[in-house]
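We did not get these values from a lab; they are worked out from the coordinates using the rules stated. All of these numbers come straight from a predicted model, not from anything done at the bench. Cβ atoms are built from the backbone, for glycine too; each structure is taken alone.
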Structure P
């Protein structure tokens with residue numbers, strides 16, 4: 001069976017690997033990362049980054065389930081590709097009793113191994129964080145931490161190629177059943193799976209069904225001495241109106257070490273591919289960057305910050321806040337909607353997209 005996978009990001013690359021391993025004749029279609037995001041006029045991807053939190057704990061059992069399935073396959077993907085993308089730094093969720101009660105319930109339902117920390121335990125275990133006095137936490141020491149989404153995509157694509165998948169570097173203008181329209185011409189397949197993230201609606205040529213939101217992340221440069229002091233720092237999600245997430249020190253391709261914080265005070269919707277492209281070229285919102293700087297200085301008052309930069313990404317949300325993985329017609333299926341939580345569990349979401357094709 002000839003299968004075209006449209007979208008060479010996290011879910012699409014995962015789906016391509018699973019399909020190729022199942023014996024399909026797979027072509028993964030999508031552009032590579034642009035050399036200069038600020039001037040690039042084509043498709044962008046939010047996986048052009050070095051840090052995403054990975055953990056089992058979540059507020060809803062669905063996300064625990066798909067995260068656990070993906071994390072369990074990280075060693076397989078790294079072995080097949082020879083590309084390391086996972087750092088077992090541990091992961092912490094912290095918040096009020098009401099919030100942590102939801103986390104505990106989901107963890108119990110799904111058998112997550114995590115350690116409960118009361119206010120004193122949080123302060124003693126992680127003295128570099130200054131949480132509100134009523135916060136408690138759930139700490140995963142093992143099989144949690146952070147991934148490089150950029151390297152995870154590279155690993156999925158290399159593993160897929162080892163199993164016979166082909167890679168076509170091209171932008172897709174549309175799909176019609178089993179036909180894919182690219183800048184280079186028309187391609188015909190028995191089945192097509194569209195996994196194009198924030199560009200999915202445009203590729204399918206359908207009225208907007210995904211809410212694509214602008215996101216700003218702030219990168220706080222620290223020196224090697226600070227990084228060593230924070231060697232035990234886990235990835236962190238904590239309760240606040242911005243729903244913030246924090247990554248421990250990570251060395252980026254520019255050679256510098258950054259602590260990364262994300263969390264937008266409001267959802268700014270991007271309507272259509274032009275708006276999405278303009279947002280990526282803008283590189284983020286300076287007001288949000290400054291707000292994030294104030295947040296990290298309050299959370300980590302002893303952190304010595306050498307410099308602050310920002311970057312732009314997007315998140316794609318479905319109306320029911322669960323991924324859209326379904327068949328649209330006999331030759332066309334869709335796998336999209338990470339809902340702000342898709343990076344860590346992208347291998348399982350891609351596998352489920354591939355399963356649609358294999359059931360045909």
Structure Q
């Protein structure tokens with residue numbers, strides 16, 4: 001971090017070890033002690049990633065006399081397409097290392113680099129390191145849009161963009177029924193909408209096994225829920241939310257565009273915001289956005305959100321330097337995806353996503 005006198009990690013009372021959080025019953029209690037912790041730091045999310053895609057949990061823990069000074073989440077991705085690498089963490093919008101202020105992030109990262117070298121990683125990806133300012137590292141920039149929930153739901157609604165409020169009211173007049181669900185049946189209903197939306201955007205959907213694991217390890221553990229909008233008994237829009245501590249994240253959304261005129265997706269989004277505000281959470285993240293995606297930025301701004309920079313750092317272990325190159329596996333295949341029918345897109349997603357993380 002930026003403290004003038006960081007604590008060294010080499011004294012005799014400090015214990016450094018690499019662990020698998022899915023094998024540690026008290027893991028979530030450890031990460032909950034840090035205000036910055038989110039669902040992505042939990043053992044539940046580690047279960048989802050490792051069981052869906054075969055990633056190997058390699059979390060660095062720094063312990064001094066029973067006090068966890070640092071928790072550095074990391075998954076090993078082993079791919080014949082994208083190489084062997086460490087990622088903190090795959091498919092996670094942000095997952096900053098949980099490090100006490102007196103500990104040097106540079107020192108911790110040196111330990112991670114040593115581990116990466118021994119494991120023959122090609123690179124290490126860090127997602128969201130907000131206070132790493134000591135050197136002019138190359139950075140991959142994204143945005144996180146967050147809604148401050150420390151106000152009444154009425155105040156929140158009043159702060160929404162005018163046409164959003166109008167669409168929400170219209171959805172209610174259109175007899176849209178909103179349900180909060182955690183069942184595997186709701187997961188399947190959402191996944192159908194998810195696939196339709198991914199096809200609309202000319203992208204393959206994540207494999208259903210990924211959402212099945214989200215149900216198993218997050219939804220069924222009451223660390224998240226699915227909101228579905230129904231019209232005449234048919235699910236027409238939905239979203240997946242996850243939460244831990246004081247943080248909620250809107251992770252995935254989907255809809256049947258045939259019913260866009262009913263504005264069910266706007267009522268889904270507002271219902272998630274209203275629930276989070278009424279249940280004592282501090283903030284709701286609308287997820288990662290590419291700065292070049294002006295349309296999505298404008299959409300998220302309409303929900304009374306404020307943006308913060310998400311700094312991603314990629315360290316090339318072979319060149320021993322930071323690089324700002326992004327993964328382009330999906331980008332290169334985009335021209336193929338737009339020609340694929342949905343069943344083929346699903347197969348493409350099942351094949352590609354384990355390599356993307």
Kindly point out which one of P, Q the value 1.00 was derived from, the read-out being FRET efficiency 1/(1 + (r/R0)^6) of positions 53 and 205 (r between Cβ atoms, R0 = 41 Å, to 0.05). Q
Among P, Q, structure where distance in nm of label points 7 Å out along Cα→Cβ at positions 197 and 229 as derived comes to 3.4: P
Thinking only about distance in nm of label points 7 Å out along Cα→Cβ at positions 61 and 285, which of P, Q has the largest value? P
To test your reading of the models, identify which of P, Q gives 4.0 for distance in nm of label points 7 Å out along Cα→Cβ at positions 173 and 237 when calculated. P
If we compute FRET efficiency 1/(1 + (r/R0)^6) of positions 29 and 341 (r between Cβ atoms, R0 = 25 Å, to 0.05) for structures P, Q, which one ends up with the highest value? P
